[in-house]
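Multiple structures are listed underneath, in structure tokens.
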Structure P
Amino acid sequence: MVLGFKGCWYPRGMRAEIFTLCEAATATPNGLNILGTFDAIASRAFPASHPFCAVALKVRFNPGEAGSHRFEINLFGPDMAPVFEPIIWAPTIETPPDKAPVAHWISWISPLPLPKPGEYELQLLADGDVLHNCPFYVHQSK
């Protein structure tokens, strides 16, 4: 733990406060607008694809973490093979004088390839380390 802004104790290092797959999203300097988050989808036949979705991300930084960072979003299929090429975001974070720095980011995926049913993993890397991951389920419908 490190002592952060206004005497609050934070876990060491940045953290993903929001990392979700959704139907749509927009980012503003002050926040995220997220529509229709989901963690499961169904298809009658495979391989399949979802026509359009987004990944919404909000990352909180500790004081002293200003500077350049590299984020990478990966999606792995049931066999842990990558489903698409990594999505890269490389922001430069500035430390405001009155709050812990935060960054918002939206990445659009069109189409979202779904090679087969099973449990997928949406993964977020920050500067080469896993920052967050979440499961995503693909089912075969009748």
Structure Q
Amino acid sequence: MSRQRSGTSYTLSCPKYPTEPTDRIERAMANLFPDCNVEVRDQIAKGTGSDLETFREAVFKQRIIDTVRTVLEKSIKGDELRFSIGKQAAYMGKVNIDSEPHPLGEIEVRITAEDPEELIRWIAPPTLNGEIVDR
């Protein structure tokens, strides 16, 4: 699949704490979303882009496809997926996605897609006994 999905874009946002270096937030976002353009204003870091391939690769590498699919399916709001990932995990290039608050902060992710269900099938396809299956 292509790195940039047609009709898909994302927005990331998270608080920037006074003791937190801006470059760490930029790295946390870029580790999973490498085309992210980050801007910090009023202690809020925001980033935008469209490349979801690295995020998807991390989901596969960490073998958390089922967990991510469950969270993403619950996160659909119209043509958007809205969920949070752990900022510290993202800094290390890992996806930590769940419904619990992350102790060192979260990055809010909003993905706009023409077909959110199809995007979920691409990011976290259905599995059976740990193997990807076609529906």
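Every number here is computed from the coordinates shown, using simple stated rules; none is lab data. It should be emphasised that the depicted structure is a prediction, and the values quoted were computed from it without experimental measurement. Cβ atoms are built from the backbone, for glycine too; each structure is taken alone.
Out of P, Q, which has the highest value for mean count of other Cβ atoms within 10 Å over residues 18-25?
Numbers: P: 18.6; Q: 12.2.
Evaluating mean count of other Cβ atoms within 10 Å over residues 18-25 on every structure, the highest lands on P.
Of structures P, Q, which gives 0 when helix-only ellipticity at 222 nm (-39500 (n - 2.57) for each DSSP H run of 4 or more, over all residues; to 500) is computed from the coordinates?
Going through each structure in turn, the value belongs to P.
Out of P, Q, choose the structure whose coordinates give FRET efficiency 1/(1 + (r/R0)^6) of positions 34 and 82 (r between Cβ atoms, R0 = 25 Å, to 0.05) equal to 0.50 when calculated.
Values: P: 0.50; Q: 0.70.
Of the options listed, only P reproduces it.
Can you spot which of P, Q the value 2, 9, 18, 21, 17, 13, 9, 6, 3, 2, 0, 0 was calculated from, given it is P(r) over Cα pairs in 5 Å bins from 0, in percent? List each step's numbers first, then the result.
Values: P: 2, 9, 18, 21, 17, 13, 9, 6, 3, 2, 0, 0; Q: 2, 11, 21, 24, 21, 12, 6, 2, 1, 0.
Derived from P, not from the others.
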